[in-house]
Structure P
Amino acid sequence: MVETNDRKLPVGIQSFEKIRKQGCLYVDKTDIIWQLANGIRKYNYLSRPRRFGKSVLVDTLESYFLGKKELFAGLKIMQLETEWVKRPVIRLDMSRAGAEPETLRSYLDNAFRQYEKEYSLTPNPT
């Protein structure tokens, strides 16, 4: 394990996997991730200002739901999670969708077509 003082800051890195694999400084809040995913609340509202880690949070949640246990070695979540079940993940990046209805529809059609293929789903024609 790299000493905290020797770790580089993950400036500009929005990937949880890259942060962990490159040994960058990471503030461990994975116990909160576990509580969010396994809590009794039906809905959660997550709000953060610009440049405050929304992309890393979403990427961390994706890694957790995909069961990438090796990325969480040494973090608090390892004391909480016992099953590490891989689940299907649908991740939409609305910044790529555009502002016009046509580009939004095209982005969503392409994204869902990809997920339908990946998860062997047959869409309802209506």
Structure Q
Amino acid sequence: MHEMSIALAVIEQVEAAAARSGERAALTVRLRVGELAGVVPDALAFAFEVARAETVLRDAELVVESIPGRARCAGCAVEWAVGLPPDLCCPTCAGATAELLCGRELQIVDVCWADPVEDVGYAEATQEG
């Protein structure tokens, strides 16, 4: 199940960001996952839930934004949703020279921290001044 290795990589990257910025806990982690990335969303959610214990993500919610696969025909420039399994033949001219535009993404979009360090620093600065 490669979803576990993906979950572990996400956790490792978020933990590294937390260490650099001094964050102690994350509330949510938002991922963008293309439908052609070969990731099973339920398996990823399960793996994330198992792997997050004893990390800054222990109480975090995983939010997955699914990105549909889209292609463009090199011959006639029409764009279409490729679907699953992917259909890479142009629906207009039947050309087989498609360029995938999106659908292979696998990226961390953002992390919402429980108590952002910046807010604490701002509060301390205002109380002193």
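No value in this document is a laboratory result; all are computed from the given coordinates. Everything numeric in this text was worked out from a predicted model, so none of it was measured. Cβ atoms are built from the backbone, for glycine too; each structure is taken alone.
Key figures
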quantity: When mean count of other Cβ atoms within 10 Å over residues 66-73 is computed for each of P, Q, the largest belongs to; calculated: Q
quantity: Structure from which 21 was derived, relative contact order in percent (Cα under 8 Å, 6 or more apart), options P, Q; calculated: P
quantity: Given 12.8 for mean count of other Cβ atoms within 10 Å over residues 50-57, calculated: source structure among P, Q; calculated: P
quantity: FRET efficiency 1/(1 + (r/R0)^6) of positions 82 and 106 (r between Cβ atoms, R0 = 35 Å, to 0.05) derived as 1.00 - corresponding label from P, Q; calculated: Q
